[in-house]
Structure I
Amino acid sequence: MKLLSIALFFISLPAFSATVNMAVDLGGSLITIHGDSNLKKWVVKAKSFSGSGSFEMEGERLKEVKDFTLTLDAKKIKGGRHSMDKKTAETLDVAHFPIIAGTIKKSTIKDHAINGLMEFNLHGVKKTLKFSAQLSYSRGRIKVEGEQNLDMTDFGIRPPVSKILFITATVMPKLVIKYKFELIPIWLKRVGNQFQLDPLL
């Protein structure tokens, strides 16, 4: 605990500036995908994802993103119902495209906002889209929250159509990805609701 306090003290120094390697802490992060159809709105959740990168920090504030890549396991995008999960897997063609990735190509940070360009690799198609998110800080950790609009057809994905009895359900192509990330230095690890120095590093 004493070592952790010392480490967090140095991170919080206002004049301290350094490049810090950080990773997404799954315990404090969430990705949900929201869509619509001619029948009702729907939501699925990314059950398995990871992200890491290097960041220029000034004190505990983010100054510059050196690099950052996020990857999702497409097979683990679930909606809670077997029929829905099966249709999601078929639509994304997870057998051929099991990984969804996003890499920041350019970013600008001002106060508590970050804006920039991210290259998405989805369904075998790469496309660069604008993104924006809000930033907050807590004891050496960075919290990122935002929404990303995405059109399935831009990535060669055909919106699914399902027949339920005598009703045809057609999914709309436009999606909203809502995300909350907590980035922590790689030398920290979560133990319950607390963070400790990783003894393996």
Structure II
Amino acid sequence: MTIQKIKLLSPKHPNRATAIIGGETSSIVNWNDIAYPQFYTIYKQLLSNFWIPDEISMSKDMQQWPQLTEREQDAFKRIIGLLSILDSVQTRYILESSMFSSDSSVHAVLAVIAQQEVVHNQSYSYVLSSLVPLNEQNRIFDIAKDDEMVMKRNQFILDLYEDFRADQTAETFAKSLVASIILEASTSILVSPISITWHAIRRWSAHRR
């Protein structure tokens, strides 16, 4: 069963969505009138996590960097390269998947999460700019995508994302949400809205049969 993107504005529909997926909604966000108040709690938690990389001093890191061995520096660079891929992919996936949520509070939460993924990527550039020259910074961002083992490790997640992009059904959406949980790790706050959304898809799918 195909799921549809939500219209930017549907004035004749209620502001309070009738379902998380496949429901009716005006697309207007009124935090005082949402179907699932827990999403406002998640929204507030996300805002409290907000930070700007430039506010963090790198002075001690700059002093400690030369003390690391060549292997330790290489490991550090490879980890940043890997994280840059995952967060870049996640930004696009979250923004795209949010377009299918008929609950405006869920859509808003996912928009904030996507913005924070962008901040994560900025932090990698900021850290590297404090430690290595520009040409080395750019090389580090290429490390992970040129590493066959790293790409193989994450390919199944990318495949599930692309399956959903190619065929927007309840099943491919649910699988992509599970892939997102795996990517973010089970302790991430992203688990809460996405897992609830997944259960909503299952209920919506069962109702349509």
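What follows is calculated from the coordinates using simple rules that are stated; it is not laboratory data. Please read these numbers as outputs of a predicted model, since none were measured by experiment. Cβ atoms are built from the backbone, for glycine too; each structure is taken alone.
Given 16.6 as the derived value for Kirkwood radius over Cα pairs in Å, for residues 18-113 alone, which of the supplied structures I, II does it correspond to?
II
So if we calculate FRET efficiency 1/(1 + (r/R0)^6) of positions 162 and 178 (r between Cβ atoms, R0 = 25 Å, to 0.05) for every structure here (I, II), which label has the highest result?
The maximum falls on structure II.
Starting from the value 1.39: which structure in I, II was Cα Rg over 2.2 N^0.38 Å, for residues 82-137 alone calculated from?
II
Of the structures labelled I, II, one was used to calculate relative contact order in percent (Cα under 8 Å, 6 or more apart), giving 27. Name it.
II
Of structures I, II, which gives 1.68 when Cα Rg over 2.2 N^0.38 Å, for residues 130-169 alone is computed from the coordinates?
Checking each candidate, the match is II.
On distance in nm of label points 7 Å out along Cα→Cβ at positions 26 and 154, which of the structures labelled I, II is highest?
II
Supply the structure label, taken from I, II, corresponding to helix-only ellipticity at 222 nm (-39500 (n - 2.57) for each DSSP H run of 4 or more, over all residues; to 500) with the calculated value -3000.
I
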